[in-house]
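Each structure below is given as structure tokens.
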Structure 1
Amino acid sequence: MTLGLPHAHHRVCDSTNDLAKKLAEAGAPHGATVTTNEQTAGHGRQGRSWVAPAGDALLMSVIVRPVLPRHSLASLAAGLAVAETCEQLRNLSARIKWPNDVWIEGRKVAGILVEARPEAQAEHSWMVVGIGLNTSVDMRHMPADLQETAGSLALPRGTDALTPLLDRLTRWFAAEEPEVVDAWRERDALRGSRISWSSGAGTATGIDNHGNLVVALDDGTTETLAAGEVHLSLD
């Protein structure tokens, strides 16, 4: 089913995800979308914040309901949608750092946060998919600690990135899990890289069929990491 309607746009808000969750709780339909020019308290994964200069990023959240079994990989599917949108808007190659940070030339141009509310009655369940995509950001205007890692599509201000992104999200949220996994593996930015987390280190070898990261440890064994449980660092 098509995403994007009804569409509520705000000049400024705390967080599009927070607004979308309130709308979902109030019964907003599948596809309802919130966008803003500026967020004052944008959320990232694991409690981190999302920062972007006003007017230079696509900041949006969309409601998906009901939550179906195939949506267990919604985070990965959203990463695919963003990566394809980047390539549609610019002649470049986009890859994904597990689970869903979209990279261009090793710099993060987009972040994704999926928040779900399962219900005892599945037909009443919903999830909110929040996306921040740096479309026109000048890195000189980013906080100093992000200037070495963040990136931008460097599009002219006012370029419509929302329409193609909603099209790609519609396509990937309708895909079954094996298709999502196969397509995601083609864009895996970590495969073969040395990584570490709070309780270990190893070499990323890809994802399993459930979207978990598989890591080869130095002792010859493997460990499987679930999204949301760890914060990775590239060694």
Structure 2
Amino acid sequence: MVAETHSPAVQVNSVSKAFGARPVLKGVSLAATRGEAVCLCGVNGAGKSTLLQIISGLLRPDRGSVDVGGHNTADHPGQFKRQLGMISHKSMVYPELTVTENLNFVARLYGVTNRAARIDELLARTGLTAFSYDRAAILSRGLLQRLAIARALLHEPSVLLADEPFAGLDGSAVEYVLSVFADFVASGGTLLTTTHDTRLGLRCCSRVAVLDAGAILLDRPKEQVDSERFIEDYLSYARSGS
């Protein structure tokens, strides 16, 4: 991955989405460059997960468009999806398969070359080598998240989407995820993450955006944010405009 800090990696253009009569996103625009980590904050129902699902191609917007790596996600699904990895509070792995079988499945799906070597590399990197023949169903929450990270990074994406990645993790597991994010961004990757824990969000991001009732109230570099006020009440901070 080559770091090009001024090259657009993700561009969300006036995206709107409603479920029935309930609007969830209202003309949201957001851009992230290579080597940038953006944290999306917002209460339940603010539209954070919906926005990530639209960027990932799991949902289509009612209006607006999304570009990933210069490819419109509606027009070029095959090209943009290879550039994306996704982590969630849900592991998104097959519980009946072993750790290695899960990774083999994803490797085949993405046409990863030298599958065995790449899987061994990620097993070692995530500390899962000793669990490679264990079924995912018996793994702890922390080990499941490590497997989810290995799955997301297997095809060497340039953009990583992380939806509440710290949920249910203990302190050591949280530190591990933070280290993965730091390495990914340092290598030129783009990270978009959502979290209710603003302290962790500020630790892993270079930019903060606050989404409320389907609209972005605040979007600015972390160094321009008063961290203590933000952590205390990010919605009040965003609404105050300072």
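Read-outs throughout are calculated quantities, based only on the coordinates presented, and are distinct from any laboratory measurement. These numbers come from a predicted model, not from an experiment. Cβ atoms are built from the backbone, for glycine too; each structure is taken alone.
Remarks
- Read-out helix-only ellipticity at 222 nm (-39500 (n - 2.57) for each DSSP H run of 4 or more, over all residues; to 500), computed value -10500, structure in 1, 2: 2
- The maximum of relative contact order in percent (Cα under 8 Å, 6 or more apart) over structures 1, 2, that is, the highest value, falls on 2.
- Here mean count of other Cβ atoms within 10 Å over residues 66-73 was derived from just one of the structures 1, 2, and that gives 19.9; the source is 2.
- Source structure (of 1, 2) for distance in nm of label points 7 Å out along Cα→Cβ at positions 114 and 154, computed value 3.2: 1
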